[in-house]
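Chemist: What follows is a set of structures to go through.
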Structure P
Amino acid sequence: MAKVLVVDDDLIVRTIVSKRLESAGHQVLTEPDGEAGWATIREQRPDVVILDVMMPKMHGYAVIEAIRRDPGLSQVRIIVCSMKAYASDARTALNLGADRYLTKPVPPDQMAAAVEELLRDPHPARRLPPEQVPATGVTQAGKAAAGNETPLSFRVRFWGTRGSVATPGPRTLRYGGNTSCTEVRHGDHLLVLDAGTGIRELGDSLLSEFRGKPIRAHIFVGHTHWDHIQGFPFFAPAYFPGNEFSLYSARGAGKSLEKIFMGQMDSDYFPVLLSDMRSSLKFVELSEPVQIGPVNVSFTHLNHPGIAIGFRITAGERVIVYLSDHECFSRMYGPETGAVEDKRIAEFARGADLLISEAQYTVDEYKSKKGWGHSTFDDAVELAGETGARQLAIFHHDPGHDDAFMDRIVDECRAKANKAGYTFHCFAAREGEAIEV
């Protein structure tokens with residue numbers, strides 16, 4: 001008999017796997033999130049740990065890292081069981097120290113067989129079972145607070161709307177060529193969503209606005225792929241003493257958030273070091289919602305290569321949801337397999353006054369780009385309609401989509417929404433555009 005710990009935020013998965021392993025004579029423990037799972041691992045020292053990647057509080061990669069850093073846990077066998085079928089995620093898990101990477105749904109008998117195989121072999125080779133090798137995997141890039149606060153609207157301005165790579169030029173003048181960066185203000189509270197090349201112009205605007213007064217902002221990064229952080233070295237306010245910036249994201253796989261930002265400013269790539277930024281920089285690896293005055297920011301895991309998260313920003317009755325980058329689970333895996341995860345995303349996005357949703361491909365384009373980690377325009381329209389959004393901002397425009405193409409897409413999306421009986425206002429985000437929510 002072995003001691004097996006199942007760490008997964010899906011109760012159904014925990015129940016099914018537990019019953020099958022208990023029927024084989026194993027002692028089974030369960031935990032609903034990575035933080036609780038890591039505590040149980042340290043206390044119980046299980047023989048095998050089965051864990052998901054996309055979990056609250058502490059994602060699966062961080063749990064693997066923690067296990068492999070502890071010499072007392074060297075004999076623990078690790079099976080990752082995830083909905084994410086990207087080859088890059090499987091490689092990351094194995095490189096960090098997982099022994100197996102299985103793509104959900106995994107039949108209970110197959111899971112039991114994987115456990116038995118690892119228990120029999122004292123030195124298992126870390127590998128993907130042949131039948132589980134991903135076929136895809138191309139990577140790309142409450143009420144108002146007490147005190148003097150009164151209910152205020154959000155003011156949103158798009159500084160970068162392009163996905164994957166910046167595409168300046170005459171073909172993208174109206175919708176913009178800078179990569180992801182969105183400014184969100186609520187009273188005196190300044191939030192920034194992503195630090196793509198658009199953050200450079202935001203920084204210049206802030207310096208002009210504040211005129212030497214201290215600038216304080218909270219920068220939320222959905223993931224650290226190049227197009228979402230590339231502008232940060234050019235964010236001028238970060239070089240001035242007296243300014244304060246908190247940067248939030250999920251911990252990456254193998255590197256801390258601070259090391260990732262430090263790495264892109266290594267002297268091999270950039271002539272200025274992160275340490276040359278004279279402002280106060282605070283790097284926060286998210287494990288729970290963040291409260292900034294009356295503004296609450298929560299997050300959920302998205303379906304994109306690596307660790308990627310989306311944000312829900314609430315203040316009083318107003319809600320903004322930001323989902324970039326994300327591939328619809330049902331479109332990638334089929335509705336029978338992907339429905340549960342799609343429901344999780346829908347519940348996270350429900351009731352948004354503004355849904356900022358990455359929508360990079362037409363349905364025809366998606367056929368050749370399945371597994372790249374991006375959604376279709378149809379997916380965004382359907383999500384906005386099903387979750388009762390009041391406005392849908394199509395975002396993260398493909399580098400190959402010029403202004404004329406985006407004009408046609410907006411017309412098509414509005415027609416689809418009208419045909420389905422949806423009442424939300426649909427538009428494509430434009431660089432420099434400002435709206436009130």
Structure Q
Amino acid sequence: MYPRWYRMMFALVVITTVLLTACGGTQSTPGTNVSGDVTQLDPSKKYTVDFWEVFATGANKTAMEALTKQYMQQHPNITINLQAFDSYGTLQTKLNAAIAAHKTPALSQVYESWAVQYKQHDNIVSLQPYIKGKNGLSQSDLTDFYPSLLKDGQIDGEQYMLPFNKSNEVVYYNADVLQKHNIAPPTSLNDLIADLSKVTKPDGSQWGLSLTPSVDEWEIQYKALGGKDFVSSDGQKSAFAQDPNKQYAKAALETLAPFVKQNVVHVTQQFAWQNDFAAQKSVFAVSTIASYPFLVKSINGAFKFNELPIPAGPAGQYTPLFGTNLVLYKGVSNDTRAAAWDYLKFLTGTDADVSFVKQTGYMPVRQSAYNNKVLQDYYTQFPARKVGPQQINNSFVDSTQPNWQKCREDITNNYVSVLKGQASSDTALSKMEQQCNDDLAG
């Protein structure tokens with residue numbers, strides 16, 4: 001669910017609970033929507049909307065600014081102030097501080113677990129009244145969203161979020177090297193693991209895989225091998241170390257460890273895997289589809305690379321669902337929130353979705369966007385870009401429990417310790433279970 005660069009920068013999750021508990025809910029400032037329709041806008045009135053997001057660089061920044069400029073040209077009475085932060089960790093920290101100070105933006109990106117916590121403390125509003133308003137969404141609009149993505153934005157069955165920048169993990173591979181070795185793109189985990197050794201050079205100048213390990217790669221293997229839930233149904237303790245899941249959790253820790261020792265898999269930190277792949281020091285890489293624009297820029301046509309779905313294991317094919325949703329905050333006026341809703345509706349509309357996807361490499365959130373001629377022509381030109389959207393039905397969210405993020409950090413640390421030969425899988429799994437249970441207990 002979380003990109004690896006977010007996980008690595010995330011450090012203040014414990015403060016979140018303290019801040020939110022201290023501040024409690026925020027009250028909505030009275031507005032002028034006297035008709036009872038929360039989506040009502042007065043064309044003669046000026047509106048200002050603060051949108052907090054993380055698209056501070058590259059293609060993401062360009063796409064976000066272009067769409068916002070387009071929206072304001074169409075709505076000259078609405079000003080959108082983009083506040084771009086450098087990471088999701090920074091965004092969450094700033095949101096928590098804003099909530100504590102009763103100075104929230106009108107709109108922001110959020111992860112599911114943030115939204116659950118914000119909803120518990122009455123900081124965000126249900127989108128149901130906005131969806132049903134005169135400036136709302138029709139039933140055909142709702143069914144146009146991919147069902148799994150729309151459901152991902154629900155809390156206790158009610159729509160609190162709409163999907164925005166969504167991605168999942170894929171395997172990137174150097175197509176020139178595979179062609180040279182007469183290797184077909186792998187379709188199973190066993191094939192992928194076998195191929196890693198085939199393309200590794202004995203002199204150490206080329207690895208089969210460069211990987212910045214995270215909980216997500218462990219989760220993929222856990223699910224593909226047969227593991228089910230990550231957290232108990234009451235959200236109070238971990239489920240992955242309980243029978244019958246335990247055998248799959250342990251196996252997922254062990255699968256790549258021998259290959260790290262044999263220098264077939266190179267364990268990296270942060271974005272070093274991108275440097276290895278672009279320099280042709282590794283043949284395979286595992287990351288989100290959102291990495292594509294950065295790889296294109298780094299590789300600059302030096303070789304042909306491609307994407308393939310995460311290969312299937314005995315229990316099926318799985319990939320984590322990453323990226324954020326959009327929410328409206330309670331601590332602004334009704335008028336401001338109505339304008340924010342109109343902008344949110346624009347960002348998640350078909351035309352904006354098509355433009356955003358083409359520029360950034362994220363998945364479309366609407367089926368009409370995926371089927372749009374502009375995107376279909378783009379996919380014809382770059383067929384690998386269809387891999388992410390085609391895996392939507394195989395994408396999973398591990399847990400939306402607010403304290404699960406700390407557990408994810410603990411799993412990552414223990415997974416890395418096994419890969420580096422610093423701990424046995426039994427020891428690591430035992431620590432993962434205990435640490436996650438403590439985390440979830442709060």
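Chemist: Given structures P, Q, which gives the highest value for mean projected area of the Cα convex hull in nm², for residues 298-377 alone?
Modeler: Across P, Q, mean projected area of the Cα convex hull in nm², for residues 298-377 alone peaks for Q.
Chemist: Starting from the value -9500: which structure in P, Q was helix-only ellipticity at 222 nm (-39500 (n - 2.57) for each DSSP H run of 4 or more, over all residues; to 500) calculated from?
Modeler: P
Chemist: So if we calculate volume of the Cα convex hull per residue in Å³, for residues 42-153 alone for every structure here (P, Q), which label has the highest result?
Modeler: Sorting by volume of the Cα convex hull per residue in Å³, for residues 42-153 alone in descending order puts P first.
Chemist: Let me ask you something else. Hey, distance in nm of label points 7 Å out along Cα→Cβ at positions 74 and 346 derived from one of P, Q reads 0.7; which structure?
Modeler: Structure Q accounts for this read-out.
Chemist: Additional query: Of the structures labelled P, Q, which one yields 1.00 when FRET efficiency 1/(1 + (r/R0)^6) of positions 258 and 418 (r between Cβ atoms, R0 = 30 Å, to 0.05) is computed from its coordinates?
Modeler: It traces back to Q.
Chemist: Can I ask one more? Consider the structures P, Q: one of them gives 155 for volume of the Cα convex hull per residue in Å³ as calculated from the coordinates. Say which.
Modeler: That value comes from structure P.
Only the coordinates and a few stated rules stand behind these numbers; no lab work does. Computed from a prediction, not measured in an experiment: that's the story for all the values here. Cβ atoms are built from the backbone, for glycine too; each structure is taken alone.
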